[in-house]
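Each structure below is given as structure tokens.
What follows draws every value from the coordinates through simple rules; no lab data is involved. Just so it is clear, the structure is predicted and the values come from calculations on it, not from any experiment. Cβ atoms are built from the backbone, for glycine too; each structure is taken alone.
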Structure P
Amino acid sequence: MNYKLIADLLHLAEEFEQAAPQKGYSEDINGFCNWIGAKENGHTEEPDWEFKAHGRSPESVISTLIVKMNRYAKNYVKPILQDSGFSTQDEFVYLINLKVFGKMTKMELIRKNIQDKPAGMQVINRLIKSGWVEQTTSPDDKRSKVIRITPEGLQALEGQMHKIRQATNIVTGNLDHREKMELIRLLNKLDVFHHRIYHQNIDSGRLLDTVMRDYLNPKN
């Protein structure tokens, strides 16, 4: 039996037990693995951020950075919209979803893109008017319309895919492969968390209190 390995593991477990509450890691095997990964990559120390010394929370920083990244991304989309026939980024995102996932109801497409119904319907109506999608009555529900991408829509999308790929590559900036994989892991974790809440259709008047009580209460 390799007693040195066991001793090293016990030492690491003791170190993790002391670090977990301060660093925000969950005190389980997942938290331990994340801590080990950060330790190996040299990210055990907290990064600095604007107004940290004045009490600005990490949650505030993360929320601001996510908003800023969305705005940066939109800036790189502008060259794609010029002389393309597309009016907004949402239009080619909708077409990509229809190409990848196939026909679906209007509301399925809108909710897949995390949009409100009025805004989503405007996007769909513009695509229909352009001849890039077509709608038919759903065989399962006569009150619903099923939409699919048309050959013209596929052609319009394909004509911009080179620029779309350029924009997506630029958005990830100077991250190396390992950093991209870690960012995907973290963003997927956030997406799973928020996706579950989003599909609860909680009334906006009680949304914040409900999420704080039911999803962020450490006792749950």
Structure Q
Amino acid sequence: MLTLPTEVVRRLFDLDERPNLQARYNIAPTQDAPVVRLAHGGARRELRLMRWGLVPSWAKDIKLGARHINARAETAATVPAFRGAFAQHRCLVPADGFYEWLKSDKARRPFRIGLKGFALFAFAGLWERWRQPGGGDTVRSFSILTTASSPGLAWLHDRMPVILDPADHAAWLDPAAPASAVAALLRPYPEDRFEWYEVGPRVNKHDNDDPRVLLPAVQGTLF
């Protein structure tokens, strides 16, 4: 999700211009979402909308992207679908929270997770270009890196997205950064910097992209 004012996005990611974005409360795979990357030449950063679900440049069908919503941090540098992007097309995915579902006997319970105060942050991402067969349009798409969960969040899921400190944004974007330095950034984020609460089932339907999906499952109760 990305719900904060666009000026907050511009400042955190050091963009030249304030992006023209609508608040998104329930971004779903294969939909477009904002991504920050180095512009051509690498002199500045730019924000582009890209399709969530990385489509490798060699793919024959765009549908392959639905299988590449996430990339495992442990293997992204060597897996064919991601290794080119890992080497040259790293990006930042702005967000102020994400959803995870707790499996239970009766149902999957959705939780909103974010940094304290639900502040803006960046997922570590990879992006790629794919051209439709026959000389069609070029599609830009992305994937979010995941790693093992912080111990304090393992009760919810054994994996979590890689979140980068602002001090690490430049190194992550730099295609010339040493591989060892890049790999060192792909670590669990400290659980004491998170807050979370259970939300209602409206989030389970992707068409529900409005502030009501953020309402606690039990009003006024934080977990």
Structure R
Amino acid sequence: MQLLSIQVGMPKAIVADVGAEGKQWQTALFKEAVRGSVCVRFLGLDGDGQADLESHGGLDKAINAYPSEHYQYWLDELGLACEPGAFGENFSSDGMIEAEVCVGDIYRVGELVVQVSQPRQPCWKIARRWGVKKLALFVQQTGKTGWYYRVLKEAQVSAPDVVELIDRPYPQWTIDRVNQIMYRDKRDWQAAYDLSQCSALSESWKVTLSSRAAKQQCHSELPRLYGV
């Protein structure tokens, strides 16, 4: 496994771009490759930022990571000339895909130590950035989402560098499986509850999944409450 490339970028106003219909919008999706090393802190990389702090960033989403293996797929399917940073990712990796990476995995890159917290949840801005109206939905449906890291040990990091798996406490919760529960098996209440109990899962996903499971429990109790 290898960290191929590192990208950072700050929020900026975009006006003239494909799909924006001439309307100004704020985004930090347009990231540039880092030359040399960059310091990765608990809240993210130096020189990097997010335009929407309610939906992006924070301790659980300090680093946005994406497999380089998917770039060819998006070129073949949608004609998108993807390269590192194409979807706003900070880390572009090789040898790591959603079927093999698990929530809770702890990796070392040089002196940096990170932990997988959740799949990347694509938003409308990647669709606007590429001019493909349903791109966020396509990313979600294919499961080619990438994932987020939280930072366990701050350090300088550079690319290319080896990515070393040092712990896998939850092998059952691959990113593929977590995406399936969140987006496709929405009526699998037990799976939603079980996943919500994973201590390494991001707080926002725990809340969403536990709420889903609680609503089903409430519904299942209605017949008993009404004597049916």
Using distance in nm of label points 7 Å out along Cα→Cβ at positions 66 and 82 as the calculated read-out, with 0.6 as its value, let me know the right label among P, Q, R. R
For which of the structures P, Q, R does the calculation of relative contact order in percent (Cα under 8 Å, 6 or more apart) return 20? Q
Taking 31, 23, 16 as the value of semi-axes √(5λ) of the Cα gyration tensor in Å derived from one of the structures shown (P, Q, R), identify that structure. R
When FRET efficiency 1/(1 + (r/R0)^6) of positions 58 and 98 (r between Cβ atoms, R0 = 30 Å, to 0.05) is computed for each of P, Q, R, the largest belongs to: R
Taking distance in nm of label points 7 Å out along Cα→Cβ at positions 114 and 194 as the criterion, which structure among P, Q, R has the greatest value? R
Origin of the derived value -20500 (helix-only ellipticity at 222 nm (-39500 (n - 2.57) for each DSSP H run of 4 or more, over all residues; to 500); candidates P, Q, R): P
